[in-house]
Each structure stands twice: as C-alpha cells, then as structure tokens.
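None of the figures in this text is laboratory data; all of them are computed from the coordinates on show. Bear in mind that the values here come from a model prediction, so they are computed numbers and not experimental data. Cβ atoms are built from the backbone, for glycine too; each structure is taken alone.
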Structure I
Amino acid sequence: MGVAATLWMTDADAMADGDVLEWLSASEMARYRRFVRAQRQRQFVAGRVLLRMALGSLLGVAPRDIELEDIPGGAPVLKAPKVRGRVPGFSIAHSGRWVACAVSAQTALGLDIEMRDPRRDLAALAAQAFDADEMAQWARLQALDEAQRVAGFYSLWSGKEARFKLGGTAHGHRRDVPHDELSVVLYSALPLAAAPRMELVTLPSSPQPIP
C-alpha cells in the first residue's frame, strides 16, 4: 500500500464560538487564553479539534479520547492513546479562515498553508525571509504576470515553512496540493505513494458527550 497521508481542512469561521472549548486540555486552555486576537483563538481551537478528529480517524478511536500535551513554542505531542510502534506523524497549519492538519501512520510530516494575498509587499517579505537560493527563484518569477508571480511567491513561502516544520531537512519529500485560495505544501520524511487524501470537514458546533 505504501506510505500515505491524509489532509484535513476546515473553515474556522464556521465553528460555533465557545462550544468546542471543552475539547481542550488544561494546558491548551491556558495557551488559548494567552492569545489576544479573537481570530487567533479561533484558529488555535479549530486546529486542536481538527487534529483530534484526524488522529481519531487514523487510530480508530473517538476524537475526545485523543489527549494532546501542549508544548510551549512547539507542536503538540500525542499523550493518549498509547501507540505501539511508530507514533503517527502530524502537522497543523492555519491562514486566514482556513485551518488544516495532515496525519500519517508511517511518516513524519510538515504542513503549511498560506492565503495568496497580492496586496502584501511580497518583495519585502522575500528579502526578509528567503535564503539565497529562494531569492534566485523569486528573481526568476519577476518575468511572469502578476497572478503567476503571486502564486510562485506563496509556493516558495509555504514550501519553506513546511520544510522547517518537518525539521529543516533538505531530504524531505514535497507534495503540492491544489486549492482555490491557498498555497498548500506538505513535506514528508518518507516519500508518499500518492497525493494526500483530502477531508474537508465542518467542525462540530457542540462537544460530543463524554462516555
């Protein structure tokens, strides 16, 4: 069957305010309260609920049975259920109203999504964030029309972020996922046998009852 990954996506703006906070652990609630902007709070909650749904599907357990340990400044860690053998790989990303996570039973993952916004100062962002090789690629994009230049910039940007989340290795394997609004890039430590399967979901408007 080969190495596989699933990409889960949701519109965080469609999530009912407050109703899913009971999904969060104490450490996650503490982090949630530290966010100042309401949008960032919604992105955070949506990401953790979506990850529980994705891991629950992957591991064959109820999403509410997924326990995550919050790591300051880093990705969460799967605390329960205990998994024999390889720990599932997963990565969360958000941009604007969109939140996504990727999961795999066989390989580590790094995911990034970016809204393609032509109004931003892309030249200044490139000069600030890109290395020499990325700047050379950005320079070649200047010969293209605006739409292609914007798409090319965000492809470079999200690719850089996804590779960083995987661990910065140059030996990761890249997959670009088509989307109407977003640049979506997934890096995996092992090559995927096929493009990641997409799950577009609506987050629950109220928490599932605890058995």
Structure II
Amino acid sequence: MIEQVKVLLNQFAPEIVESLLPPATPQQIEELRSVVGRLIPDDLVALYSQTAGNNPECFANFAYGLVFTDIESAINKFKDDPGSEPLQFADPGIKKNGFAPGSRFEIGNDSAHSSICVDLDPDSSGTYGQVVFVDLEMNVALLLAKSIREYIEKFEKQLSEGMYSLQEDALADGVQWLDPERSIDVNSWYNSPTWKYVGI
C-alpha cells in the first residue's frame, strides 16, 4: 500500500522514509483488534502491517503534513478518547453531533489540537472507515478520503505531482519535514482554497 509512497519520498526526503517503523507485530495487530472491539477496516490492518507509523522518537511527518501516529500511541489514544463536543462544521457523511468515545481511531496528528482519524461511526450518508481531519479547537471535521486506501493513494498522487516541499526552517536545523502546498494544507484549512466553503 505504501511502497510507491516510499519510492517517491526517497527522492527528496529519505530521512522521512527512515523514520517509518517496521511493520506492526502480530501482537500489536491483535491488540488493535481487541481494543477497538468491532470490525476493523481491512486497510487499517494492511497499513500497519506495512509500517507501524512514524517513529515517535524521530522528528518526521507524513500525509497532509501531519505525523503518522504509531500504532502503540494510536491504541493508547483510542483507549483514552473522551469523544468530542458537537461540531460547528462537518462535511457530509460525518456526524455533526460530534464523535462519541471509541468512534474514531487516530492515524495522524499535529501534536496539538488536530488529528486525522478513521471514522468508525459515520453518518448515514458516510462510509465506515472513512478518513477525516478533526480540528478540535475549531470543532471542524473534514472528509479526506472514503477509505485508508484512498487516503494513501491521494498522498501518493500529491507526492507525484510535487505538492510537497521540505520546510526551510526545519532544513536549517538538519531536519526533513514535509510542507504541503496551500491547497492541501488541511492543518491550515481556513487559509486553503480547498476548504473555503467551510465559512466559519
């Protein structure tokens, strides 16, 4: 699922590829299944079966410029998820009354108030396992992809089209950090033409 992503990243950000952990162990996958306690999207298992995420001891990020949450951290966050308040804005397919505890599984984070999650309790018009961006400070949820596979495919396409560069400040410190162009910078969705329809 991520082999071509690795090839593309290696062309200009090999340290980010090196930051990706080895595949999750069978024990980690079993813990994931046990903790979630419901049907897990096959592509979530497939993704972690190729890499357990960004090494939390490395300064590196992944799709849309957020860190790829390692499986151990993601499991712990799922266990402690308090849910969310009702959303000021939610894309179609995402429940506007917010996320109940245990209804989302984080696969990306900005180490602050935003995350990328697998939605395990979508609205009736949504898709189980869809990938959403959640800004808890603004109470906004945006649909990024209908599945993890589509999410990774979009990342691959963005890389192939040169939509990421390396952040200059980080390079000055000897670090490779992906800087998404404005149109896909979901962490700054309020400044992006892609999400100007949100209007809050």
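Looking at Kirkwood radius over Cα pairs in Å for structures I, II, the greatest value goes to I.
For the read-out FRET efficiency 1/(1 + (r/R0)^6) of positions 91 and 139 (r between Cβ atoms, R0 = 35 Å, to 0.05), a value of 1.00 was computed from one structure; give its label from I, II.
Values: I: 0.75; II: 1.00.
Answer for the origin of the read-out: II.
Here distance in nm of label points 7 Å out along Cα→Cβ at positions 11 and 171 has been calculated and equals 1.6, so which of I, II was it run on? Considering all the candidates, the number was obtained from II.
With helix-only ellipticity at 222 nm (-39500 (n - 2.57) for each DSSP H run of 4 or more, over all residues; to 500) derived from the coordinates and found to be -10500, which of I, II does the value describe?
Details: I: -10500; II: -8000.
Working through the options, I get structure I.
Among candidates I, II, the computation of relative contact order in percent (Cα under 8 Å, 6 or more apart) that gave 29 used structure I.
From which structure (I, II) was Rg and Dmax of the Cα atoms in Å, for residues 67-186 alone calculated, if the value obtained is 16.1, 52? Kindly include the intermediate steps, with their values, before the conclusion.
Numbers: I: 16.1, 52; II: 15.0, 47.
Label of the source structure: I.
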